[in-house]
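Laboratory data are not the source of any read-out in this text; all were calculated from the coordinates shown. What you see is a predicted model; the values in this text were computed from it and never measured. Cβ atoms are built from the backbone, for glycine too; each structure is taken alone.
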Structure I
Amino acid sequence: MESFRPLYFARFDEKSDIWNFVPHAHDCFEALYFLYGNARIALPERSFYATFADVVVYPPGVLHTEHLQLDHHQEVYCLQFSAADLALREVLHCHDASGQIRLLLDGVAAEYVGGAADEDVLGCYVRTLSALLLRSLRAGPGSEAPVERVMMYLRDHMAEEITIEELAQLAHLSPSHLIRTFSKSVGVSPIRYLQNIRIDAAKSLLMATNLDVGEVSAAVGFGSPKYFWRVFRAATGMSPRDFRRREALCASGDKEQDRAPFY
């Protein structure tokens with residue numbers, strides 16, 4: 001795995017002192033994955049914006065500068081690595097629509113927890129990352145996928161307060177255009193989609209945990225337990241407590257059936 005080796009990894013935000021606001025380059029590859037916020041990436045010959053679930057990869061020796069919106073929260077994975085077989089000569093900017101790169105970097109982050117990272121495992125992660133980046137490079141820039149970007153953002157930030165204006169900025173569309181485009185593609189508006197995934201998450205918590213209804217409401221992003229109760233009942237036909245009671249009875253019945261003798 002020597003040809004695929006991580007050199008540095010961190011997760012940092014807009015308050016971190018790692019940001020370099022003057023043109024600079026590295027003697028290795030550097031990949032930035034935008035978890036929150038956005039930035040304008042300035043290169044000698046062009047500039048572009050990177051936002052949620054975007055990946056930016058700088059090859060060795062390429063000058064670049066990140067210009068942040070410092071009045072907004074920023075959170076980024078930064079991985080510097082060597083990859084002898086990665087034939088990347090220009091800056092790569094792609095959107096992680098499938099979430100595969102995010103999962104990979106989450107795995108790298110988990111390896112670093114506790115400071116006992118396994119070099120062989122990390123080498124495998126870097127090798128896989130390189131393969132995904134090469135595939136993105138071969139696919140070309142393609143077309144932006146604003147609906148997929150918004151869906152991914154809503155799933156990832158379900159518990160937060162989210163506005164249409166924020167989603168429109170993320171998708172680089174006007175609010176009305178986003179609503180029309182999203183509704184045509186998904187079948188429901190962005191806000192209804194958010195409500196649906198919150199309800200699905202609430203069902204899982206009600207079945208799998210002992211959290212009370214207020215705690216479940218807060219965990220999935222409903223500001224008011226009363227509003228959560230009303231929305232949950234409209235979506236399922238029963239209150240959160242009745243839903244939990246019914247699921248518990250069903251689970252108990254399944255266990256009794258498993259214990260029944262076979263004749």
Structure II
Amino acid sequence: MTYCLGVINRAGLVIAADSRTNAGVDYISAYRKLFDFSIPGERAVLLCTSGNLAVTQSILTLIEREIQDQAEVNLHSQKTLYDTACYVGDKIRQIQERDRPWLERDGIDFQCSFLVGGQLQGEDPKLYLVYAQGNCIQATPETPFLQIGETKYGKPILDRTITFNTDLNAVAKCALLSIDSTMKSNLSVGPPINLIMYERDSFQVCHRLQLRLGAPYLAKIRHLWEDSVRHAFDRMPDIDWQPDDNAEDILID
């Protein structure tokens with residue numbers, strides 16, 4: 001399992017991912033899931049992967065090979081980020097078409113998904129979630145973040161904190177807290193955590209960070225966040241129980 005998220009706003013976008021993968025309770029390893037395919041000064045293109053590792057690695061290898069071979073159609077020949085997301089969707093279909101019969105025969109989950117974010121010349125920064133079927137959805141000002149993998153534990157803090165106008169540095173901090181909250185509740189998500197912050201119209205990635213297990217900053221934000229949550233909880237008013245003479249005890253046999 002994994003957890004990746006992307007957040008877009010007026011100032012740019014943030015993409016973050018953990019690195020843990022597992023093939024059973026006794027085999028856990030780490031693989032990078034956030035990849036930078038940018039051409040500085042021309043286009044910023046960031047990909048995040050979730051799902052079957054063999055499938056996503058094959059897709060990334062195919063993308064890299066077509067770039068190296070300067071294929072007529074490749075990741076860098078796309079004119080918009082939507083076209084880029086559709087191109088990634090085509091590669092997903094291509095690899096799954098090849099491997100699906102064999103994986104299905106042995107009952108292996110072959111599903112995967114991608115986040116595609118960045119900015120191309122002539123358009124605003126954009127963020128897409130590409131599904132296993134190859135189609136995609138786009139983040140919007142009303143729904144500025146997209147998640148893949150183990151999404152449920154890290155979503156509440158995003159729902160309560162992030163807006164399209166949130167400061168980009170605050171977005172990056174919130175993304176790390178979202179991943180840390182997921183790690184706290186699910187052992188299948190873990191470091192190293194990779195984080196990229198892209199600033200609008202820069203067309204290059206200038207801010208990137210990797211936090212490994214035991215990183216002081218991770219320990220600090222976890223401690224401060226947990227203390228803050230406990231303090232907020234302690235300040236919540238007590239329940240005002242209303243007496244109800246007509247209430248009946250509920251007995252469960």
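Assorted remarks:
- Structure responsible for -15000, with helix-only ellipticity at 222 nm (-39500 (n - 2.57) for each DSSP H run of 4 or more, over all residues; to 500) calculated and labels I, II on offer: I
- Calculating FRET efficiency 1/(1 + (r/R0)^6) of positions 176 and 208 (r between Cβ atoms, R0 = 30 Å, to 0.05) for structures I, II picks out II as the one with the greatest value.
- Answer label among I, II for the case where distance in nm of label points 7 Å out along Cα→Cβ at positions 56 and 240, calculated from the coordinates, equals 4.0: I
- Read-out distance in nm of label points 7 Å out along Cα→Cβ at positions 8 and 224, computed value 2.9, structure in I, II: II
- With log10 I(q)/I(0) by the Debye sum over Cα atoms at q = 0.10, 0.14, 0.17 Å⁻¹ derived as -0.54, -0.93, -1.30, matching label from I, II: II
- In this comparison of I, II, the computed figure 1.9 for distance in nm of label points 7 Å out along Cα→Cβ at positions 32 and 104 is attributed to I.
- Structure responsible for 27, with relative contact order in percent (Cα under 8 Å, 6 or more apart) calculated and labels I, II on offer: II
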